[in-house]
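None of the figures in this text is laboratory data; all of them are computed from the coordinates on show. Note that the coordinates shown come from a computational prediction; the quantities given were computed from them, not determined experimentally. Cβ atoms are built from the backbone, for glycine too; each structure is taken alone.
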Structure P
Amino acid sequence: MCGVFEQHGLAMHQWAALLREWPANQVSRINIRPTDMAATIDAQGYTLRKWSLIPRWSKDPKLKFATFNARSESLTEKPSFRDAWRRSQRCIIPASAYFEWPVVDGKKQCHRLARQDGSAILFGGLWETWQQGELDLDTFTIITTAAASDIAWVHSRTPLLIDPEYIEQWLQGSAEVAGQLLGARGTSALLANVVTSPKEC
């Protein structure tokens, strides 16, 4: 599950060389939520997209169901995502952190999940372009998997994490080759810290 994430700080620029085109004037984005705009990287480079995938076949850009996350176990079958997957419309969404609200001592507490070394997290996702008349909308979804053992206490699902050495396999590989990266990880290398400032969550 991923419903809020952020793109800001030094972590983003550390990946500029790996992630092809990365605009020098890319603004920081905090508290990115479904339907907000976020920076993505696909096989062609950088694109700013709206978070919540709109399938090509949809007659209306306002869907009656949520498409901001796509379960890895069913994305090849779900009508909302399978066409983008078959066409290899995969992308990476770099993030400095994402947020979850586990129940601790009977109360929900906001936790910020980030890499232990402070570098960017690379989410695996799918992109789509929805067109009707003169209206074009670039959208994306974040793929989720079962959570790694070290963060499963925070949430049973986690964004699909792409390690730097697999960027080319994810973006350039066939659906079959990229599909090898869809499995759950043993460990995440993420730290979950309680957020004390309500502005962050």
Structure Q
Amino acid sequence: MAAIGVPSGSWMLQQLDFATRAHHVPADSGRLSLFTAKMTPDKYVEFLSRIYSFEAPIEARWKRMPELQKAIDVAPRIRTPFLLSDLGALNAAAELLPAPNLVGAEQGLGWMYVVERGRRLNSMLYRHLMKRLPRELTIAGNYLLSSSPTGQRWHELGKALDKAAADHHQADQIINAAHRAFRALRMTPVFTGQRAA
């Protein structure tokens, strides 16, 4: 989606946007559907639960990858505490999927591209949902709100990707990892969570 793939000056981000373009519409559909669907608290819980199931295991893996942490500052990209806080505020739970097997900074950065690309919609989504679910967003909008601003993180990711893709082999590893991440996102089940009556 053009609005998400904002130019950053990074040649590797441009390569990733081009190489993975077939995945973009399915990847964005979960967030974009919240702009058009009749919103209910349960739909919002389903969204948060699915994002948690996808992102939390990836973030857990990033934190155990010293080579990735040398390539980019991982800490500002961790959003699992916000997701857990939001789900807890809504008396909901989510299923934690197994962490992906990532080897090397290149694979970690490829998955990071997919996660951060999706988060570029979060600020706009927060503003939209605040008008429709003000109570829920007031107590459980931390994940969406914490994603803004995205520009600096996107720029830093581009710089790290350019540096990591020192040759065609490393660039291919990054792109292949992004393909894997997009496929994993598509296969992440919608977990309805558990809400108190």
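Observations on the structure shown:
- Origin of the value -21500, where helix-only ellipticity at 222 nm (-39500 (n - 2.57) for each DSSP H run of 4 or more, over all residues; to 500) was derived from one of P, Q: Q
- Across the set P, Q, distance in nm of label points 7 Å out along Cα→Cβ at positions 148 and 164 reaches its highest value in structure Q.
- Calculating mean count of other Cβ atoms within 10 Å over residues 52-59 for structures P, Q picks out Q as the one with the greatest value.
- Parent structure of the calculated result 37, given that relative contact order in percent (Cα under 8 Å, 6 or more apart) is the read-out and P, Q the choices: Q
- Read-out semi-axes √(5λ) of the Cα gyration tensor in Å, for residues 36-115 alone, computed value 27, 18, 13, structure in P, Q: P
- Of the structures P, Q, the one that 1.8 was derived from, the read-out being distance in nm of label points 7 Å out along Cα→Cβ at positions 100 and 124: P
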